[in-house]
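Input: structures, listed below.
Read the figures in this text as sums done on the coordinates, not as results from a lab. Note that the structure is predicted; figures quoted are calculated from it, not measured. Cβ atoms are built from the backbone, for glycine too; each structure is taken alone.
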Structure I
Amino acid sequence: MEKRDTGKLNEQALKGLEIRVDELIKTCEELKKENHLLKLQQNSHTTERASLIGKNEQARKRVEAMITRLKSMEVTV
């Protein structure tokens, strides 16, 4: 009778382990998908940031040019 009980315990333990491994595999797959999406978002944000930095630089140059023109108008007035 002990062997039968031990066999049932081992079978239950293996079934529990199998369930846990399946859960870990599922979690790993979900994390891989999430990681991929986060990398895509990061690339998008990096591109957007570079674009905004360029626009900011253009605006800064225009403002500096306007200030220079205004100063030159003050001198002539």
Structure II
Amino acid sequence: MPYFIYKVGPLSILEKQGQADSFKEAKTLANEIRRHLDPKAGQVVKMIFAENEMQAEETLQQPRELDNSLAGDDW
């Protein structure tokens, strides 16, 4: 299964940036894209391991719940 790299913008708009077959290659690509991001643009780069592009996008668009065991005293 490949790794997919996405820019996630405001309103959770996904923009595929590439894909890689190995974790090391995907991490290098994601870090390179992050270096060129404008911090004021409100975008983040996410890397996801999935069977195909559709599954990757569906997973990225699902809301994540807070795991209370990982929350610190600030919560």
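Summary of computed values
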item	result
FRET efficiency 1/(1 + (r/R0)^6) of positions 23 and 55 (r between Cβ atoms, R0 = 35 Å, to 0.05) - highest-scoring structure of I, II	II
Structures I, II, by distance in nm of label points 7 Å out along Cα→Cβ at positions 15 and 31: label with the highest value	I
Cα Rg over 2.2 N^0.38 Å from the coordinates reads 2.87; which among I, II	I
Answer label among I, II for the case where helix-only ellipticity at 222 nm (-39500 (n - 2.57) for each DSSP H run of 4 or more, over all residues; to 500), calculated from the coordinates, equals -9000	II
